[in-house]
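What follows are several structures.
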Structure I
Amino acid sequence: MTLSRNNWRTFVWVGGVLGAGLVLWGCSSPRYAETSDEIVEQPNDTTTIEGVGTERWCSDFGQSGLDEMVQRAWRDNMELKAAWARLERAQAVSKTASSSLWPSIEANADGSYSNRAFGGQIPTPGSGGGEAFWELSTAASYEVDIWGKIRHRAKAAEFSAQATEARARAFAITLTSQVAEAWFDVVAQRERIALLERQSEVSKDVLEITRQRLERGLAEAVDVSQQEQNIESLRARLAEAKGRLKTSRNRLAVLVGQSPEGQTFVDAEQLPRIEPLAEAGVPANLIERRPDVRAAHLQLKAADERTAAAVADRLPTLQLTAQIGFQAEQLARIFKQLFWSVGAGISQSIFEGGRLNAEIEQSEADARVQLYEYAQTLLAAMREVRNALDLESSERHRLERLEQQRQMAERTLELARQRYRAGTGDYLRVLTSLQDLQAVERTLIESRRQQVSHRISLCRALGGSWVDSVESSIANDDEE
């Protein structure tokens, strides 16, 4: 087979275009995701933190009612449902991008009839003056993804969808910690209310004794007034605690998808005892355990793919087309006249005022933004783990000191009472000692509550494989 001069010129032109494309393709875009480990030092502690599991979230609290409340939040929380809905949207976008990898096929059916006037008269159908034309056809077009432009865009959309799923699971971790915080707020306020009620009863007993001593001339009226003032202070604190209890219940109700008037049953009356953790550092597998870190890395990979697609967009495009169908002037004979055609075309942008280069620069800049945001997310994750460990350790030491302070305050109060009964001490010392003890008792509850909060923060900071088992809550709504 010999090529004519025109065919040879065409062959040389096509080869030149493709050759230039290969040269440009060789200038591949940077892959920041592959070098992300060089930006920030990875955690290297291979030890595990005993007491905080990865298969279940914070199971060391040992409160089944809290576990049930968390399950309700995973199922009914509105923000989490919105996160799953965003995932469905991202997955649909990914499917749309992947569809470009396949040929586009469409079917057409056309029919027309036209009349032309002869001698000033418009003929009617069947008089021989009209023309009819009928056509049935199927056409297909396909862009050959020589340089991977379409594949890069599809991959970028896929990574973005995976990042959206990771962010949804990261929110599930945040939601779990919010539910736990609201739960233990309720428990802490209950303990606080019970303590204030006990302190009020003790203060009333002291007031009664003081009044009796006043009647016998062993006390002054100011002593009674000061004790009454102490009781009113306790009543104010009690009213505040009851108000906080209601708002904590309201917060918990909304977190599990109920109105604030809904019933949220908290079956715990006391804060749990938090066992101390062995000294440990930031775990080396933090990236796998933290879905927000995974999401940031997936977004970086998506940005790399978009940059690669922008580079490929400068290269020649090869488009294949094919069409087959039937056409006739009479509908009854349409299947007797077959026609078909195939074609191929190559297009290459010559001049667009620097638009394509600007798009590449923009994509590379976006990728660098994602790179530094990923590094910052990883650093923040390591900081959160380290802070939670340090704060829990310091709170444990503070709690030990408060316990010792409470014991000393109890002894001081008893000594002050003995001296007061013996007439060798004044009432102000008794009142001051009583107020000091009551303040330490209240601070103890706050410290124990803070210790629980630090453990919740540690659980949230560590993440874990348990979050991967959280299922989409909107799937149940669709089934209903």
Structure II
Amino acid sequence: MIVDTHAHLTAAELRRELDAVVARARDAGVGAIVTVGTDLVDSRAAVRLAQRTEGVWATVGVHPHDAAGLTEAALDDLAALAGSPKVVAWGEIGLDYFRDRSPRDEQRRWFRAQVVRARELGLPVVVHDREAHADTLAILKAEAGGELRGVFHCFSGDLSFAREVLALGFYLSIPGTVTYPKNDELRRVVASVPLERCLLETDCPYLAPQPRRGQRNEPSLIVHTAQAVAEVRGLAVSDVARVTTRASRTLFGVGEVGGARIAYPIRRSLYLNVTSRCTNRCAFCAKGRSPEVKGHDLTLEREPGIDEVLAAVEAEGGPAAWEEVVFCGFGEPLLRLDDVTALARELRRRGARRIRVNTDGLANLVHERDVAAELAGCVDAVSVSLNAPDAATYDRLCRPSVSGAYEGVLAFVRSAVARLPEVTASVVAVPGLDVEACRRVAESLGARFRVREYNEVG
């Protein structure tokens, strides 16, 4: 499903045919819509609409255009409205220095006041920021206190500003403007930030995506935005939908997400999550921030048996449906060496085209034998986490559970290169790492080399 996290269903253009608009959205795969209040009257209408319409939620707040007329009494009324279980955020609030329909000092005063109300109620904020980046961020930093969550609606800043927003703990909402041919800056942001911190929105009836540009926008057209984001990220639309829906669930509590996964698809590969145990405690590992990868929850209460893994693969269409099957979760799959080789043989028998194992490369030390020799004939490729050009750096970054770890990784790569069709040594590009020195090590071992992006925020 896709969540449209910012719509204006109370706008006259949409309200006149609301049932049809919602039906088209559902047909397009939009499972939830957040309709956004812009003043007290509109917030009341948004809440009423959400209360009577399945799959629709609401926000309450006063837009900066209307800040000059705001009062404390109106804030009290909005706070009372926010008690509805269908209200998921306070917004749309913020600053607009482009149109300046309210004096800037009034905008700042009431933006701050509404942020305080949202924080007191434990609600995330939906932020409108147009040509007011510095002041918007300054107010949020001053009032956040580590307790405020929210999203920059219709994000319009550059990559540097996006990183400041993410560092504050906020999300970025991507509108249909990402489809506009000249909007390279937004596509650069989308390509560079963690997708897990992005939402999708229409801002309908405004900002229709390129195929319908200039026409009335509506939630069903969010599929064009998802497609554009997928193209920028090199993902499937289903990946983008899943990741952004989970982000919506995290921030607003809106959107259906699945439970823990044994088999989880990304692009045209099917990944197998067979253990949470690991041979390393890498300082840069994403599992320290979240149990999720590309919208999939990889939390395992216990290790699945071979039959459970095979059943999970069949539930995803079977091994032949995928370009490759990859043993890769947040744990080290080769800790279950015998199960991995047994599964690989059975997956091959069932039609798997290509089988890969992602590993820390410490299996030889753990099992005290040449593991690469046992993988030969079972798997087509291994990707080994090299992560350092020398033992001291490896121990500092990867914090291995066995002694002699770095030399053990090098020995595993050498053996794998001699026995398997494809071996890749990878590094995560953490700040300060000598990536070129790592490349030389990989090439000296005869392995391919891959640099994986490091995201400090996730």
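Rule-based calculations on the coordinates, nothing more; no lab input. Keep in mind the model is a prediction, meaning the values are calculated, not measured. Cβ atoms are built from the backbone, for glycine too; each structure is taken alone.
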Tell me which of I, II gives 6.7 when you compute distance in nm of label points 7 Å out along Cα→Cβ at positions 93 and 205.
I
Calculated from one of I, II, semi-axes √(5λ) of the Cα gyration tensor in Å reads 46, 24, 19, and the structure in question is II
For structures I, II, calculate relative contact order in percent (Cα under 8 Å, 6 or more apart) and state which one comes out highest.
I
Which of I, II yields 0.20 [FRET efficiency 1/(1 + (r/R0)^6) of positions 181 and 381 (r between Cβ atoms, R0 = 30 Å, to 0.05), calculated]:
II
If you rank structures I, II by distance in nm of label points 7 Å out along Cα→Cβ at positions 61 and 373, which sits at the top with the largest value?
II
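Given a value of -11500 for helix-only ellipticity at 222 nm (-39500 (n - 2.57) for each DSSP H run of 4 or more, over all residues; to 500), point me to the structure among I, II it was derived from.
Working: I: -22000; II: -11500.
The structure behind it is II.
Comparing Rg/Rh (Cα atoms, Kirkwood Rh), for residues 149-228 alone across I, II, which is largest? Spell out each step's value before the answer.
On the way: I: 1.68; II: 0.96.
Largest one: structure I.
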